[in-house]
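Student: Structures incoming, each one as structure tokens.
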Structure P
Amino acid sequence: MSNTKRSPWLTLTALLVYFFLYAPIVVLILFSFNASRTNVVFEGVVNQGPCGPFYWYCQLFRNRDVLEATRNTLVIALTSTFFATIIGTMAALALQRFDFFGKGAAETSLYFPIVTPEIVMGIGILVLFSAAFGWINTMLALAPNQRLTMGMGTVIISHIAFSIPFVTLVVRARLHGFDNRLEEAAMDLGANEVTTFWKVTLPLIAPGVLAGAMLAFTLSLDDFIITFFTTGPGATTLPIYVYGLLRRVVTPEVNALSTIWILVVLVVVGISQWFQNRD
């Protein structure tokens, strides 16, 4: 057996890394139970009304702006995830199965949205929508109340665009270990290409597809920068709402909302990892 000793410096470094990663989250959760409204100094655990220590959480669910922002966030995340998953899965199948002109460029282009800073993407998408809407509004001579403007639709399209590469890469990783002989056996038994896809291919790559969908859903839930540049009236999401609160005053209500958001994201990420690691 190996008698290799664990370096105390390595252990200390690991502890410091975990401390700086998770200490802010612990403080955030702790201050969501703060009795003080200013949220600058922790003055003990709040105990007001029937909710007791969960007073600030109850206040959230009485806030219509929070409920509207939550609805917008879920609509955007679910819609963008649905379309990004379909497009990303089809792109992964095409890149894995077929050879065509420009395939190398298409594969390389998948990484550009991932490595490009979000603020650059946000500005680019904003300029694109502004130019397109300006041209359409001018060409069709639309009335002021009929003009195309930023809103829920632009946010959804933007989220679909930046989610597709992530879905494609996750699904393609699943396809690398795919046994094509299973499809050949199904077709030898009389199944056509459509039946083979639904009965054989899709069930086998389903864990990768679901993992990609969960990743796209999480990215959409968390996104602030691209949403900030492409949002409009009636399309406020929770990250945008929290940012608006922080510009005015930081209250334990913000901490409570952030705590719930962290828990939701952790659950979604956990499910995504579970699907991705399934055999």
Structure Q
Amino acid sequence: MQWLPTFTLFLFLYPAGWFISHFFYLFNRRISSNDLSIIGTIITFSLFLFVLPSWGRIRWKTKNIWLSIGLDYKNKFRSIKIFLSGFIFSFFLLLIFCLLIYLLGWIDSFNYITLGALLNAILLIISIVFAEEILFRGWLMEEMVLLFGLKRGLILQSAIFSLAHYRSDIHLLALIPFLIGLFLFGLVLTLRRTIDKGSLWGCIGLHGGLVGIWYLFDSGMVIFSIHTPYYLLGPSKNMMNPIGGVIGITMLLITIFFQRRLFASTGRFLASTVNASFKDATP
């Protein structure tokens, strides 16, 4: 029953965020369902951050939960270096992706970046990406590895990350490669944290770079041809996201192949610096 606290935390936080967010609706009934969902997500994550230090003290027996999940704020130079390496790698991946599409003749034009799009991209990195990395590669990765061991823990965390991004607005044939791509992306990020010896900053840089730069591309910086096969860009004509396309999935598989070699050279190291409160905590 060692998994019960982890499951209970999930079971409590989301309904709590949903319930509290609906108080806003009582005061303003013109709030859209989409805005209400965003408010609920913000409240849920705020509750999670509030609970996290106590979780670390009681369950992990650690005094500094932020160091335990990989947010090293003491060695600033190392953290910045790891963040930039992740960000540069994301730029490299998208550069290859665009180069392939361009050589195939499926890019019509390139445009300048607008200030508004740039600010929105930065906001995405600071808010959504940062929050997701704390949740999935920070807390959940530690929990899964402590519960199920290193390899199974990394796989389970990636599977949960993928399913958490389920979309009901795309058809099944597009949804399947999209979820597969997200699973592989989750593995890339978990391996990245392990290779970085526990630091979460490389994951934030890599994830943030891919999301932020692709947002700029999708906001008009890159105009893709209407004749581009959607299975290459992925996952559908109504939602372009390379993570669900053939090229993107292939690039993720190649990345994992090289990451596994680095992972093997680092030994069976996991980011965890916590001392779990249950017997088989050590992977």
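Only the coordinates and a few stated rules stand behind these numbers; no lab work does. Remember, predicted model here, so these are calculated numbers, not experimental data. Cβ atoms are built from the backbone, for glycine too; each structure is taken alone.
Student: Out of P, Q, which one gives -23500 for helix-only ellipticity at 222 nm (-39500 (n - 2.57) for each DSSP H run of 4 or more, over all residues; to 500) as computed from the coordinates?
Tutor: Matching structure: P.
Student: Among P, Q, considering only distance in nm of label points 7 Å out along Cα→Cβ at positions 73 and 145, which has the greatest calculated value? Kindly include the intermediate steps, with their values, before the conclusion.
Tutor: Numbers: P: 3.4; Q: 2.2.
Once distance in nm of label points 7 Å out along Cα→Cβ at positions 73 and 145 is tallied for P, Q, the winner is P.
Student: So if we calculate mean count of other Cβ atoms within 10 Å over residues 137-144 for every structure here (P, Q), which label has the highest result?
Tutor: Structure Q gives the largest value of mean count of other Cβ atoms within 10 Å over residues 137-144 among P, Q.
Student: Moving on. With percent of Cα pairs over 34 Å apart coming out at 23, pick the structure among P, Q it was computed from.
Tutor: Q
Student: One of P, Q was used to compute FRET efficiency 1/(1 + (r/R0)^6) of positions 105 and 201 (r between Cβ atoms, R0 = 25 Å, to 0.05), and the result was 0.45. Which label is that?
Tutor: Working: P: 0.45; Q: 0.10.
Going label by label, the one that fits is P.
Student: Let me ask something else. When Cα Rg over 2.2 N^0.38 Å, for residues 97-176 alone is calculated for each of the structures P, Q, which structure yields the highest value?
Tutor: Q
Student: Then there's this: Thinking of P, Q, which structure, once relative contact order in percent (Cα under 8 Å, 6 or more apart) is computed, gives back 31?
Tutor: For relative contact order in percent (Cα under 8 Å, 6 or more apart), the value 31 is produced by structure P.
Student: Here is a further query. Ranked on distance in nm of label points 7 Å out along Cα→Cβ at positions 121 and 233, which label among P, Q comes first with the largest value?
Tutor: When distance in nm of label points 7 Å out along Cα→Cβ at positions 121 and 233 is computed for each of P, Q, structure P gives the biggest number.
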